[in-house]
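J.: Several structures are given next for inspection.
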Structure P
Amino acid sequence: MKKINIKEGYMPFKGYKTYYRTVGENSGAKKAVIFLHGGPGSTHNYFEVLDSLADDGRMLVMYDQLGCGNSFINSHEELWNAETWLDELEALRKHLNLDEVHIVGQSWGGMQIIQYMIERKPKGVKSIIISSGHPSSSMWEAEQRKRLKFLPVEMQEAIEKAESIGDYDNPKYLQAVDMFMERHAANKITADSPECLRRKKIAGKEAYITAWGHSEFAPSGNLKDFEYVDRLHEIKVPSLIVNGEEDLCSPVIAKCMYDNIPNSEWEMYMYAKHMCFVDENEKYIELARNWFNKYD
């Protein structure tokens with residue numbers, strides 16, 4: 001990877017501050033890319049494996065959404081909702097003068113793109129990549145419930161018991177969740193993993209539980225009614241759907257988006273889970289670079 005200029009900064013937002021990181025320079029001809037991380041409450045960290053997308057003169061913009069990472073604040077449950085984070089995205093575009101952009105959203109970030117394009121109808125978005133996101137919380141839950149049936153029976157029972165009494169700190173429940181997430185979300189972090197994955201981060205647990213819930217397969221927060229399947233046709237910009245075969249974003253979910261977003265394309269990686277850009281890094285970078293070049 002070529003040596004590229006990396007800058008960090010903070011944007012004032014709702015009386016707090018939002019951390020952002022830019023890679024490369026905004027050349028004008030090649031439009032900047034904004035990355036929306038998962039969670040809610042994850043961080044931008046894992047997107048750093050895509051820094052080489054800036055090699056050919058394109059600026060990348062990554063940031064930690066309010067409530068996590070370098071934008072962490074706590075005890076503000078009133079802020080942990082989609083409107084806050086959509087306002088933040090709009091504010092960041094204005095703050096960095098990002099009039100024309102591509103947007104990549106992973107997991108919750110993919111949900112955010114869908115809502116942003118449909119509800120806010122933003123100008124200047126050249127294309128989007130929905131990476132392991134979804135358009136429907138009820139569909140997401142149904143697909144995860146199917147996968148739970150492949151866990152050992154004792155783990156299924158531990159999950160059922162914990163959910164019935166609200167005991168989400170039970171060690172047996174946590175062990176079952178860990179196995180489920182290892183199968184469908186991400187591989188274990190080892191000494192050989194990229195530094196950005198090994199780096200300690202401040203996860204926004206409060207933001208996650210308030211907005212989503214206690215686990216990926218049980219939406220109970222304020223995003224539990226996130227339902228946009230019937231409005232996906234309102235997305236008019238070029239749209240690329242990406243998922244992995246073992247992804248939390250199952251082929252059923254990905255195909256639903258592909259079928260309902262006009263003129264969309266779909267790429268599924270056979271050997272990837274929920275973080276396709278980590279599991280199939282080189283292929284993902286090539287795919288994204290060609291996509292952005294096509295729609296600049």
Structure Q
Amino acid sequence: MTRHLLGVHDLSAHDFARVLDLAESPPAETLLLRKGVALVFEHPSARTRNACEMAVVQLGGHPVTIRGEEIGFDKREAVEDIARTLACYHSLVAARVARHGTLERMAAAIDDAGLPVPVVNLLSDHEHPTQAIADLLTIRRRVGSLEGRTLAYIGDANNVCRSLLAAAALTGMSFRLAAPEGYGLGESDLAAAAQIGADLRVCASPEEAADKADVLYTDVWVSMGQEEEHWARRYAFARYTIDERLLALAAPGAAVLHCLPAHRGEEISAGVIDGPQSAVWAQAANRMHAARGLFRFLLEEAGVAG
């Protein structure tokens with residue numbers, strides 16, 4: 001069965017470490033020689049598109065970026081038919097989608113067709129695994145060994161949060177979450193975290209989460225598709241800003257991460273994101289290295305050889 005990456009849970013701890021190692025290795029410049037990779041974006045993208053296109057180039061391949069309206073999932077054509085068609089041309093299919101079920105249908109259709117083409121989640125409403133890989137790569141480069149370190153996530157327990165929590169569990173990191181009431185992890189998320197043995201602490205306040213943490217992490221308060229909730233979310237998250245006061249509670253030299261785009265003065269202060277403890281720009285750069293490492297891992301597992 002072809003290995004797909006729809007969520008961090010599709011990797012074992014050994015696999016995750018291998019992906020990080022490949023991300024730090026020199027590019028395998030002939031792995032995708034004269035081969036293509038389909039990059040489908042149902043949502044707009046800046047870092048993910050640039051990171052993935054350059055990752056494919058560094059593996060010797062040709063990235064083909066496709067906008068959502070060009071294929072029209074279940075409007076112009078069934079998801080399954082689109083997936084099988086793309087797998088006829090490409091060695092790997094990666095997609096940023098509105099609904100996680102679209103990715104599951106793509107992977108199932110390609111498997112049913114007997115095509116050894118991995119499917120990669122570039123973001124869905126449930127997870128953002130490629131972001132989490134880049135994040136853990138950034139933390140490892142910053143602090144060395146990940147085991148025993150503490151990551152504090154402050155803000156909306158969204159798709160990024162879920163992937164980070166799973167990645168922390170695979171690497172031996174403790175995970176603290178501070179989110180306003182109604183914006184935390186659901187019961188199914190908590191059950192999944194318990195099942196994988198995550199060292200999770202749900203905190204009553206941002207201050208509790210930040211206390212002596214090695215990493216502070218946040219994301220926007222209002223994501224794509226939540227624009228109608230803008231003012232309600234700004235009110236709910238008013239105390240959940242990573243600013244100089246909160247950073248001072250963390251461990252000395254703690255790193256600050258943000259998956260971008262950022263709204264200075266909302267989820268993070270300008271002084272923190274642009275300050276000396278910010279790892280945000282290294283984090284953005286690592287999106288490319290993480291994608292390259294993940295693509296190489298899945299392609300080698302699928303038997304693709306340069």
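J.: For distance in nm of label points 7 Å out along Cα→Cβ at positions 35 and 243, find whichever of P, Q sits highest and give me its label.
T.: On the way: P: 2.2; Q: 5.1.
Sorting by distance in nm of label points 7 Å out along Cα→Cβ at positions 35 and 243 in descending order puts Q first.
J.: Here is a follow-up. Thinking of P, Q, which structure, once distance in nm of label points 7 Å out along Cα→Cβ at positions 11 and 139 is computed, gives back 1.2? Don't skip to the end; give the middle numbers.
T.: Details: P: 2.9; Q: 1.2.
Here the read-out was taken from Q.
J.: Who wins on mean count of other Cβ atoms within 10 Å over residues 227-234 among P, Q, i.e. which is largest? Intermediate results must be reported in sequence, preceding the final value.
T.: On the way: P: 15.1; Q: 12.1.
For this comparison of mean count of other Cβ atoms within 10 Å over residues 227-234, the top structure is P.
J.: Assign the value 0.35, calculated as FRET efficiency 1/(1 + (r/R0)^6) of positions 51 and 123 (r between Cβ atoms, R0 = 25 Å, to 0.05), to the correct structure from P, Q.
T.: Numbers: P: 0.35; Q: 1.00.
Corresponding structure: P.
J.: Quick check on the output: 0.9 is distance in nm of label points 7 Å out along Cα→Cβ at positions 179 and 219, derived from one of P, Q. Which one produced it?
T.: Working: P: 2.7; Q: 0.9.
Label of the source structure: Q.
J.: Given 0.65 as the derived value for FRET efficiency 1/(1 + (r/R0)^6) of positions 211 and 259 (r between Cβ atoms, R0 = 30 Å, to 0.05), which of the supplied structures P, Q does it correspond to? Display every interim value, and only then the final one.
T.: Details: P: 0.65; Q: 0.85.
Source structure: P.
J.: Here's a follow-up. Kindly point out which one of P, Q the value 0.45 was derived from, the read-out being FRET efficiency 1/(1 + (r/R0)^6) of positions 27 and 147 (r between Cβ atoms, R0 = 41 Å, to 0.05). Display every interim value, and only then the final one.
T.: Details: P: 0.45; Q: 0.90.
Going through each structure in turn, the value belongs to P.
J.: May I pose another question? Consider the structures P, Q: one of them gives -12500 for helix-only ellipticity at 222 nm (-39500 (n - 2.57) for each DSSP H run of 4 or more, over all residues; to 500) as calculated from the coordinates. Say which.
T.: Computing helix-only ellipticity at 222 nm (-39500 (n - 2.57) for each DSSP H run of 4 or more, over all residues; to 500) on every structure in P, Q gives -12500 only for Q.
Throughout, read-outs are computed from the coordinates displayed, never taken from laboratory work. This is a predicted model, so every value here is computed, not measured. Cβ atoms are built from the backbone, for glycine too; each structure is taken alone.
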